[in-house]
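Alright, structures below, take your time with them.
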Structure P
Amino acid sequence: MSALGAVSGVQLVRYILQAYVIVLFARALLSWFPVHAGSPLLPVIRVLDRLTEPVLGPIRRILPPIRAGGMAIDLSIIVAIIVVEIVASLI
C-alpha cells in the first residue's frame with residue numbers, strides 16, 4: 001500500500017463525478033460574466049464548454065432555456081448536477 005492509501009475503483013468514480021460537479025459549477029459561474037476576445041478567461045471557458053456540452057446539450061434539447069423578458073434561464077446545469085449527484089450516491 002502506498003503512503004496515500006489505496007483508492008478503490010468505486011471511490012475513484014465518485015471522485016471523478018464530484019470533480020465534474022465542480023466543473024459544472026465553474027461553467028455556471030463563468031457564464032454570468034461577459035467575456036471578450038482577448039480575455040484571459042476565454043481558454044478556461046472553452047475547456048469548460050468542451051467538458052460539459054456533451055452532457056448539457058442533450059438535456060437542453062429536452063428542457064430548453066426558459067425565456068424571461070430579455071434573458072433566458074438555462075436549467076440544464078441544475079439538472080446535470082442533480083443527475084450526477086444521484087449517480088454518485090447510487091454507486
Structure Q
Amino acid sequence: MMALCRNVETYAAAQVFWTVGSGGIGYIHTVLISDFTSLRNRMIIFALNSTAYIGNAFAGPIVAELFYEHSTFRWAFGSFAIIFPFFGALI
C-alpha cells in the first residue's frame with residue numbers, strides 16, 4: 001500500500017498495517033526465543049536478536065540517500081517487500 005499510495009489517507013492506512021505487522025513479528029520473535037532457550041541463555045539470544053539494529057543505524061541512512069538520489073520512494077518500499085521475506089526466512 002505504501003508503494004502505491006496516491007494520497008495521505010492511503011499512506012496512513014498503510015502505516016497502520018505496517019505497525020501492526022511489525023509489532024506482531026517482534027512479539028513472535030520474543031515468544032519463540034522464550035520457548036527455545038533456557039533461562040540462563042535467554043538474555044544472550046535476545047541481545048543477538050537485536051544486533052541487526054546496530055547495522056541499520058549506520059547502513060540505513062546511506063541506503064535511503066541512494067534511493068532518494070537515484071530512485072523513487074516506491075522502489076524503496078518495493079525492495080523492502082522483496083528483501084524482508086528473504087532475510088526473514090533465514091531466521
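Overview of values
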read-out: Entry that produces -27500 once helix-only ellipticity at 222 nm (-39500 (n - 2.57) for each DSSP H run of 4 or more, over all residues; to 500) is calculated, selected from P, Q; value: Q
read-out: Source structure (of P, Q) for distance in nm of label points 7 Å out along Cα→Cβ at positions 21 and 53, computed value 2.1; value: Q
read-out: For 0.60 (FRET efficiency 1/(1 + (r/R0)^6) of positions 37 and 69 (r between Cβ atoms, R0 = 30 Å, to 0.05), calculated) the corresponding structure among P, Q; value: P
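Quick note: the coordinates plus some simple rules give every number you see, no bench work behind them. These numbers were taken from a predicted model, which means no experiment stands behind them. Cβ atoms are built from the backbone, for glycine too; each structure is taken alone.
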